[in-house]
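Pasting the structures here.
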Structure I
Amino acid sequence: MLIKVDCEIGLNFPNPAAVIWMLNLHPSVWPRVRTHERLEVDPLLAVSEFNDLYGNRCGRAFAPAGRLTLRNSAIVEDSGLPDPQPWGVHHHPVYELPNDALLFLLPSRYCEVDSELKEWAWSKFGQVAAGWPLVRAVSDFVHHHVRFDYMLARANRTALEVYREQVGVCRDFTHLAITLLRCLNVPTRYCTGYLGDIGVLQDPAPMDFSAWFEVYLGGHWYAGDARHNIPRSGRILLAFGRDAADVALTTAFGVNRLEVFKVGTVEVAGLS
């Protein structure tokens, strides 16, 4: 299938400020891109691009006072298959892990692996079979423990606070699942990207970027989603990192106000 993705973000600056963004598709997606990205910056500015330490594609510019609008769109080919469910894959002991996976066992800004959650996670899940059964058990728990509520979103809520407050949005579900899995020695990273209502009932809420997690098992990274908790089709990755702090869509080094936020994901007919 072919999926058209697009976004528009508008920020208003009372004073000039430096800005960084992560609105480009992740390089791992590029082989499936069929109509290449069109990143537009309005007003026209000098833009430089770079890859961060995770390989995410980033842009940066110095914005003048006033409205800065960022737009991007592309058409991406997708298999249409739901997320793999890798029952039976190997759960690596820590000594087997490659060096670049070890980072995703450690505490991070929103994922307090070194908190009271570590002992609790082992008491709750310590007898669950290793590998994908353990991932599913954690995802099931988080899905039922946390209530989704846009109106109670909070940008500084940590995994421990999600556990205690039992409410949040997709990033909160993801942070809690990541933290519990890291406590159980499963390398887990935070992902952000497009996830449209493909193969599921249409969500009446406005489209937004989605957060999910990926676990390292059997030498590969596999997607999991404690918010929806079912295999989904059409995930299109923008960026991954330790948690949401690593993959902010925009980071402005100055006062600003978000005035426009639009995200679109739709299946389209074949290209001529």
Structure II
Amino acid sequence: MKLKLNNALAGWLMVSPLMLVLLIFLVLPILMILIVSFWRATEYSIIPDFVFENYEFLFGSPVTYTVFINTFKYAILTWTFTFLIGFTVAFFLAFHVRSLTWQVVCFLLCTIPFWTSNIIRMISWIPFLGRNGIANSALISWGVIDEPVEWLLFSDFSVVLAFVHIYTLFMVVPIFNTMMRIDRSLIEAARDAGASGAQILWNVILPLTKPGIMIGTIFVVTLVMGDFFTVRVMSGSQSANVGRLISNDISLLQYPSASATAIVLLLTVLIVIGILLRFVDIRKEL
């Protein structure tokens, strides 16, 4: 009995530093944001109080629902393209590149664009997609269009394109990691049983890759829903998501309103993650 107590005490002592770090740098800031979300704010001051007017204004404004719909739209579109690209790249690296050395080389080539800042990679699209940019100039010279296309830049298209460029690696890595753990004898057995390539992909590889897909989905969706700078720059301030709503409130020193929006966004993200975790047990991958 005493040995069990000593082991339990030793276990708690081992995890206590990490628990302390999480408490100070994660739990306490979130609690502070929650507390401030119930305060009142005027044009000149912030008044500590316990009122629900920030949440009432938030849920009573049609702008809130429009912004949240926009946020989910960006998240869904970005997830769709990052999944298609990430799954294809991971599948090629895992099953078509036989040599481990070449797998490492190809994987490093995929990560080279991500060695630079997100801001630099995002802004680099502006001269390419602009009215007089490389894309429009090439299309005009090829005779595809007669005049520059306006929607390439400062539109939802450019926002999603930048998101896909920035966050695709977060989908490639977990899917590739999961695919490398698949027992190749299962694929050989399915092939010996007469399964086609499409059947093997759908009935063997895809189900076994679900944990990696879910991990990548959680990364991409949460990052997109919290991003505001990409939306502001690539949309030319013509579109907004929840992150931009929070950023605008902070710039106006409306911290209680920004805190309320942040809490709602946090709960929304947690609900989305909870729904995703219902489909697969990702603890096997952790």
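Side notes on the structure shown:
- Here FRET efficiency 1/(1 + (r/R0)^6) of positions 35 and 251 (r between Cβ atoms, R0 = 30 Å, to 0.05) was derived from just one of the structures I, II, and that gives 0.90; the source is II.
- Answer label among I, II for the case where distance in nm of label points 7 Å out along Cα→Cβ at positions 51 and 211, calculated from the coordinates, equals 5.1: II
- Per volume of the Cα convex hull per residue in Å³, for residues 67-114 alone, the highest-valued of structures I, II: I
- Highest-scoring entry among I, II, by FRET efficiency 1/(1 + (r/R0)^6) of positions 75 and 243 (r between Cβ atoms, R0 = 25 Å, to 0.05), is II.
- Structures I, II were shown, and FRET efficiency 1/(1 + (r/R0)^6) of positions 131 and 179 (r between Cβ atoms, R0 = 35 Å, to 0.05) at 0.25 was computed from II.
- Taking distance in nm of label points 7 Å out along Cα→Cβ at positions 99 and 147 as the measure, the highest value among I, II is held by II.
- Relative contact order in percent (Cα under 8 Å, 6 or more apart) derived as 30 - corresponding label from I, II: I
- Which of I, II leads on Kirkwood radius over Cα pairs in Å, largest value: II
- At a computed -21500 (helix-only ellipticity at 222 nm (-39500 (n - 2.57) for each DSSP H run of 4 or more, over all residues; to 500)), which of I, II: II
Taken together, the values in this text are just the output of simple stated rules run on the coordinates, not laboratory data. In this text the structure is predicted, and so the values were computed from the model without any measurement. Cβ atoms are built from the backbone, for glycine too; each structure is taken alone.
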